[in-house]
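Below: a set of structures, written as structure tokens.
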Structure P
Amino acid sequence: MLREENTSRNELIFNEEAEFYTCRFLIVEIFKHKEKILKFSKLPEEELLEVLHEILRNIEFYNEDLINEANWKSAYKLCHDVDLKDMPFVALALEIDAHLWSGDERLKKHLKNKGFNKFYMP
């Protein structure tokens, strides 16, 4: 996502028709993995922050507290034996009937095996 030539990044920054939503938990994940992101992106920290700003300003943040309890339960059933940190994103996808965008192939395979097949593929 962070490399300039990445088509997914351009999709987020320049596609005015697409709507992207995420949970506020994404911010926690970004801070948690900041050093790994810096290393992988090979960008100076200042430039990385500018890129993240460009990406994040095109995403609508959804308050996890507004997600229906039934969708939380469904997300738990889908995620509990693979990675509970993905549960908010799956719950949000269920809540707003959206496609889930994830690069985590293990998660996607697991969700497909459980019958979840709504994935966004840029």
Structure Q
Amino acid sequence: MSTPKIFESEYRFCLILWEHEPVSSRELSELCKEKLGWSKTTTYTVIKRLSDRGVLKNENTVVTSLVSKDEAQVSEIDELMEKKFEGSIPAFIAAFARSRKLSDKEIAEIRQIIEQGGK
């Protein structure tokens, strides 16, 4: 089963949810007002939309995620890889490495990830 699409503003909402879950919809609304400047109506609309898409559940006014932060990030990277790099991991890594100077520590971490097969 594929991970449901989470758009940018929804992702910012999910960052708040992931940090505080399980959380009451009322408290989540207050957090979104404080951190995103959203009205209660906007927050409840996003909760409903993400619930309908299977990203989260809202049971008895308690909101919890059904998609983890890692799953959302992997899904977004997969989509980017397909759209921009024709699914090529080497092309993606080469573009990333050319775009910024990697520290020795970052290079060592990437090598370790590759050697462990991405685990």
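Read-outs: derived from the displayed coordinates by stated rules, not from any lab. Being a predicted model, the structure only gives us computed values, none of them experimental. Cβ atoms are built from the backbone, for glycine too; each structure is taken alone.
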At a computed 3.4 (distance in nm of label points 7 Å out along Cα→Cβ at positions 59 and 83), which of P, Q: Q
If helix-only ellipticity at 222 nm (-39500 (n - 2.57) for each DSSP H run of 4 or more, over all residues; to 500) is computed and equals -15000, the structure in P, Q: P
One of P, Q was used to compute P(r) over Cα pairs in 5 Å bins from 0, in percent, for residues 27-66 alone, and the answer was 6, 27, 30, 26, 11, 0. Which one was it? Q
Where does the value -0.33, -0.48 come from, among P, Q, when log10 I(q)/I(0) by the Debye sum over Cα atoms at q = 0.10, 0.12 Å⁻¹ is the thing being computed? P
